1. As an exercise: distance in nm of label points 7 Å out along Cα→Cβ at positions 15 and 71, calculated from one structure in 1, 2, 3, equals 1.7. Which structure is it?
2. Using the calculated result 3.5 for distance in nm of label points 7 Å out along Cα→Cβ at positions 87 and 119, pick out the matching structure from 1, 2, 3.
3. Given 2.1 as the derived value for distance in nm of label points 7 Å out along Cα→Cβ at positions 127 and 143, which of the supplied structures 1, 2, 3 does it correspond to?
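Computed from the coordinates by the stated procedures, all read-outs in this text should not be read as laboratory data. Every value quoted in this text rests on a predicted model; they were computed, and no experiment measured them. Cβ atoms are built from the backbone, for glycine too; each structure is taken alone.
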Structure 1
Amino acid sequence: MKIKGLVLHARKEFVVVNFGEVAWGRVLDALPKDDREVLSQTILTASWYSFEIGMRLDQVIVDVLGEGNEKIFEEIGARSARRGLTKVHKSFLTPGDPQSFMKKAPVIYKFYYDTGYREYKETGPSSGVMTTYEAETFSRPDCLTIIGWYKEALRMCGAVQVVVTEEECRALGDPYCRYHFQWKV
């Protein structure tokens, strides 16, 4: 499975902005040589990279900067949403209509991942369930990043008091990843 360079770039940007260039150097130093070489060059946001390099980068960020706390990835996801949804993917936003935005989840998925698919089902005027199927690879940091990304995107559409409950997770042994979303407008 491959991920867009935008995912890797968001992680680098998060590290540099929140911890500094020196911290990015510490992250790179903790990675295997091949990963370090790829991530030391310009990360092309529209190019595809292996999911595994992203997974190793995530683990090093948790170990080196997050002191073992994976929740750091929710903030990475939120930052990625603020960056991407104000620039290259601005057309995904539906200000004033969070439910319409969530219905775009299947299309949005294809911009970031090259295998598997995502469904979204509305469960009420301000709630719904998003499920990811058949992704070849998965990780807890990726799931947490998705949660942070969608929470922030919903806020950008006018939602408040956004709550996401991860009901199932492949990284925890479940058959798919399922998230329940609730918000107020």
Structure 2
Amino acid sequence: MAQPNVVPVVEADQVRPSYQLEVPRAWTQSRPSELVGPQRTSGGRRGYPGPDQGYALKLAQRFVERLDLASGSETADVLAGAVAVAMRRSARFGRAPVIHDLTFALTLWGYLGDAPADLVVVRDRMFRSASHHYDAQRDIADAVGEDVLVMTPEEVGRRLDHWREFLNIPDDGDTTPPL
């Protein structure tokens, strides 16, 4: 029931006009980062887009205590390189990263133990300052063969002595990131 005009109404209690929102326009996939169609983007140094890839950064923290680091290796560099591989693997399957992607990456590079000595030498050069250099992270992720990405962490761990079959690393050994 409405209040009669003779009764005083405090200004705060008076009815205010409502604001009408405009009808939203039609949505389109027009932003530069939108993926349109099932094809992956191509071109050098663009990475491998996939859903919710930042979750790999959170998962990587679970491995800090388990890492088998050589002298001079930094945890941040190892995790940055492993996250790059894990994100590439998860994008290969079209899903968000899971713990097995990080296990795969760290096993492949020998950071969960039992790494051959020649792999330790190569990985230490490649992972040096990877947390500061995007190109180094791309080199680490791109070194993993496409057919290797579908392997399980257990398969990789059993065949780690044959790591050269899994990784495409230049023979000159110069994998130092640019400064």
Structure 3
Amino acid sequence: MNLKLVKPDKKYLPSIYEAIAEYKSAPSKYEISAVEKMIAAEKDNFADYFDTIQKNSLGIGLNPGYVPNTVYWLVNNNQYIGTFDLRHYLTPTLEQIGGHIAYQIRPSAQRKGFAYNGLKLCLEKAHDMNIEQVLVTCDAENIASYGVMHKVMLEMSGYEAEPIKKHDLIEKRVWIKTHRPSDKDG
């Protein structure tokens, strides 16, 4: 296994097109906006996609209420596995629902440990950006995602925050440190 988080790049497009077909054939009610944008980009062969996500990462041309975010693709042996969206900071709304990190794994790669490993890699990216702890949220009904974020939270000395109820939905929320306690000592 050669798992890594990378900035989106055209060299991964063959496996991206395969993943888009999977996403379309097995849509998720938990689909993240970064994947929605990737699916939309398929129509123009990603002509503007790479420029837009680069600008979003720099905070250029953001929609009102949005924050800078960096999109990463989780790849294994140069094959696209999933998308991780790392928001650089939180607004009051994101502190309730959304958090710092959103992620989605392609259907054929789900339940194989990729979300867990990808989230840990994304914590390293957050740490590199001087984010000391991240908030990760999910719909309470999304048992798989909650299991991943809760497991990583326990390993990384995080804590579970009070769930948020918005309309008829309950959002689970965990804060996760981006470094292990021993990382500071070494």
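1. Details: 1: 2.2; 2: 8.4; 3: 1.7.
Derived from 3, not from the others.
2. Working: 1: 3.5; 2: 2.4; 3: 1.7.
Only structure 1 yields this read-out.
3. Working: 1: 2.1; 2: 1.0; 3: 3.2.
Label of the source structure: 1.
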